[in-house]
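Multiple structures are listed underneath, in structure tokens.
Please treat every number below as a calculation from the coordinates, not as lab data. All figures in this text were calculated on a predicted structure; none of them were measured in a lab. Cβ atoms are built from the backbone, for glycine too; each structure is taken alone.
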Structure 1
Amino acid sequence: MHNRALAALNLADEWRYQLLPVPPALFAETVRALGGAGFRGANVTIPHKEAALALADGASAAARAIGAANTLTFSRQGAIDADNTDAPGFLDAVGGAGRVAGRRALVLGAGGSARAVVWALRRAGAADVAVWNRTAARAHALARDLGARAVASAEVGGADLLVNCTSVGLAADAEPFKELPLGADALKEFSTVVDMVYRPGGTTLLGQARASGCHTVDGLEVLVRQGARSLQAWIGRPVPVDDMRRGARG
């Protein structure tokens, strides 16, 4: 999707986005060498997001609060700056902060993507952000860190926005309602359902949500939006989100 955008901007001769598989043991050494090798920036994914923040010379308020970075920028002087575009990318995908302000949200999961989503919701003025996780202690820790509240399965409900940040749904034959704290019938309570998981054909959760009349957003749209934020930071100009979306959806 990045190379599709670069081609649309007539920058394909000057810029190129490439995959660099890096084992954890070589992550810090590799990243510190990228600036000198001509790289302007890098996106970072699991399992390197916390390590990316730790090795950076500077970090945005979002990255520090979330505790992870997915975007690194290399200066000509050799400094590494860390940011987290997962949070604003999520807001872009759901229609902007105005679509979140004053609303009640339920976030499922307590990993890195959940931390980004909760931080974004709180910053955008959500009236209430509840967090559920199969391991209750992790939900309580996230809620304490980011100003949300942890809930048990029996307390799930009463929200406008549902965001699935668990890995449930990655498999084609996944049955999400066996592992999540709500049934398919409960989806009609939500006006919007976001599934951070993305897979060809969509997830069962989003399919059920659409059948219940919910507005839905899939994880691929969030991926596109956070990627657009990263690319714009590197090249210093607006990027064609529609081209990136077409590239991502293939």
Structure 2
Amino acid sequence: MKTMKRKLRSIWFVKYYREGKKILSDKHYQNVKEKSRLEKLKVPSRTDIINYLLSKASGETTYLEIGVRNPDRNFNHIKANKKYSIDPGIEFKENPAHHKMPSDEFFELLADNKILSSSIKFDLIFIDGLHLGEQVDRDITNSMKYIKDDGFIVLHDCNPPTEWHARENYSFRNSPAEDYWNGTTWKAFLKWRFNSSVNSCCIDTDWGIGILSKKRLIGQSTKETNLFFEFDNLAKNRNISLNLISFNDLKGLLM
């Protein structure tokens, strides 16, 4: 009986080893892992880009961040005269955000003049909250009401390198993308790229830094293609779809 159990364990181990080796050596799996590695090497960071955009404003600057989590990752390093933050505190228990609530609730209270002032205008609003297209689209819509005419809306995670990174479910980590998750933010950004009244571009760094502006000439809108927001279509046409440019290109546009 013991001999039989040993044989069964041995068979199970060999099968487990072979299946694992097959997955880890798969070219697609290795390609996704490599794209994650390369993305992590890109510079500058979102913080550097935000501070650069704020430096283009005249006078005192006002900044809002949606989705702070740990403020040491970005918020604390932003150089603005007045800074405000929003986070419901789901991912970071300490939650030092100024407004401890979902962004939808914040904008509703702001519109009712119950927090800050409904007349407030921001030089830059950074959206890095729930990374799902529908929520990001609402955050952009609400932010447009409170951004200065020459201000910026900045979004993180607009250029997912693979479909694994762009999965809807963050908790599914048994993939070559592992914990790296951009969600479907790119869908909301692309939707606003179709809007002819908005200028936009995406900086090819830090998983894609999308920028929207009412007046700043950072990039014209694009034709309404990929209306079903299919990832393969994005992957084939991302340069045009996202108006993917370098940080130096952005500096040239804002000189």
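Which of the displayed structures (1, 2) returns the greatest value of mean count of other Cβ atoms within 10 Å over residues 66-73 on calculation?
Largest one: structure 1.
In terms of FRET efficiency 1/(1 + (r/R0)^6) of positions 114 and 130 (r between Cβ atoms, R0 = 25 Å, to 0.05), which of structures 1, 2 is highest?
When FRET efficiency 1/(1 + (r/R0)^6) of positions 114 and 130 (r between Cβ atoms, R0 = 25 Å, to 0.05) is computed for each of 1, 2, structure 1 gives the biggest number.
By the measure distance in nm of label points 7 Å out along Cα→Cβ at positions 34 and 234, tell me the structure among 1, 2 with the highest figure.
Largest value of distance in nm of label points 7 Å out along Cα→Cβ at positions 34 and 234: 2.
Tell me which of 1, 2 gives 1.2 when you compute distance in nm of label points 7 Å out along Cα→Cβ at positions 162 and 178.
Working through the options, I get structure 2.
Work out the source of 7, 30, 35, 21, 7, 0 here, i.e. which of 1, 2 gives that when P(r) over Cα pairs in 10 Å bins from 0, in percent is computed.
Only one of 1, 2 returns 7, 30, 35, 21, 7, 0 for P(r) over Cα pairs in 10 Å bins from 0, in percent, namely 1.
Can you tell which of 1, 2 yields 3.7 when distance in nm of label points 7 Å out along Cα→Cβ at positions 58 and 194 is derived from it?
2
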